[in-house]
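Some structures are shown below for you to check.
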Structure I
Amino acid sequence: MRQSLRDKAVSVCNEKIAKKGEAVGLSFYAFFANKNENPDLLMEAAEWWIKTHRLDHFEKATKIHAMITSGR
């Protein structure tokens, strides 16, 4: 996953955790606006989430944050 997407994902995770607590879940769609402005980036996130790590549709933001910051 490219660094700009990693940075965005970490930011979104931090935001969600701060607003809703450590039990909050999210999907990779949370990293994007409701418009499909960058389909290549969306597919990159989907591949990381679904194909590479075989994650469920919703995962805890703390889990995703930890995975990304550890370099996975």
Structure II
Amino acid sequence: MPVRLLDWRDGRHFAWPARCVLCPKTTPLRSHAGEPVHKTCAESWNAAHPGETRFVSDPPKAGRNTDHA
């Protein structure tokens, strides 16, 4: 199953490092719900749980290319 890449460029996704909710390593990244999680861990979780919404991308901004391929 292809992994859909998340767009987490917004500064609100960064905070003091904490332990990732999906792996034992620390990360400064936060999900939209405030969970500490690596972007790659979140992308892998999304791919493994199709149809469930836990980790989402930022909404596209006008004039920004959102094609990650």
Structure III
Amino acid sequence: MPSSVIRRFDYDPDRRRLSVTFTSGDAYDYEDVPPEVAAGIAAAASRGRYFSDCIRDRFAFRRRPRLD
């Protein structure tokens, strides 16, 4: 389902890294994300809400250059 907040996301299971790009162009890599959390965002009815509830402020992250 398309999201009004998240443009795209990708999960690297070997590194347990979830990469999220927002519709604003801001992009972040979240570290040590369990596979079930990554699967949850893929299955969520509202990816933005799932992100806010289950990912934001729960995992270490680093910002990537904006995609404009």
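All of the numbers you see were taken from the coordinates with simple rules; none came from a lab. Since the model is a prediction, treat every value here as computed from it, not as a measurement. Cβ atoms are built from the backbone, for glycine too; each structure is taken alone.
The table that follows gives values for the structure above.
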{"read-out": "Structure responsible for -4500, with helix-only ellipticity at 222 nm (-39500 (n - 2.57) for each DSSP H run of 4 or more, over all residues; to 500) calculated and labels I, II, III on offer", "value": "II"}
{"read-out": "Among I, II, III, structure where distance in nm of label points 7 Å out along Cα→Cβ at positions 27 and 43 as derived comes to 1.1", "value": "II"}
